[in-house]
1. Using FRET efficiency 1/(1 + (r/R0)^6) of positions 21 and 77 (r between Cβ atoms, R0 = 25 Å, to 0.05), single out the structure from I, II with the greatest value.
2. Match the computed value 38 of relative contact order in percent (Cα under 8 Å, 6 or more apart) to one of the structures I, II, and report its label.
3. One of I, II was used to calculate helix-only ellipticity at 222 nm (-39500 (n - 2.57) for each DSSP H run of 4 or more, over all residues; to 500), giving -24000; which?
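Nothing in this text is a laboratory measurement; each read-out follows from the coordinates by a stated rule. Note that the structure is a prediction, hence the values are computed from the model and not measured. Cβ atoms are built from the backbone, for glycine too; each structure is taken alone.
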Structure I
Amino acid sequence: MARRDLSGAVDFTVLEAITGGDDAVGEEVLGLFAQQAAMWSPMLDVREEGWRDAVHTIRGAAAGIGAGALAQACAAAEAADKAEAPPLLDRVRDALDAALADVAAYRHELMLRGLRGG
């Protein structure tokens, strides 16, 4: 997996602008995003009391790394009534999976750059 595997689910220029292009900081931010995704994604179900909190948290984290489609899917789900939310939460999960795949490819590229010394 490498940069060529990116789908476009994450615009990493957003992350690079926030981190000033510092690969170590970028890796740390992406690691935190992956941890948040793992923690909150099990709650992306209307049967979970905190589903709206989960969507809100993922939305903020997504916006911070440049995962625009995920942030938009989260915004739609967060604004929905509970009865309308299930298909919107499906979209959130799909967008989250795509973003996480891009994050994994980008993190792999960061690791390779680190091994090469920049």
Structure II
Amino acid sequence: MNIQQIVDFAQADTPTEYYRPAADKILKGDPEQSVRNHYSSPCGQFSSGSWEGAAGLWKVNYTEHEYCEILQGVSVLTDREGNSKTLRAGDRFVIPAGFQGTWEVLEPTRKVYVIFEPKA
């Protein structure tokens, strides 16, 4: 390993992938999303990058543990019992594997993510 293998998000030329949640998960709007996955570990369990989402509401079911840092925008994360948390620029948090509920983008949101996917 050497310094050239350090992944600098600001310098990364990672291609942007555009997508939408599966149609059966979308509850409101047209939540187009994009991701730039800057790093994936050789074992495939760890990854990190940046994500952007347009206004909309969709169901989420986390099989992974995800650390997020909101860089821009406003979103609302709601659990299956109806409890919600508004997420704004500067917020940092972890969504544990097993979380189920909804993610709603109120204002276009951009975040940095770090994901760990446990082995099944």
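1. II
2. This figure was derived from I.
3. I
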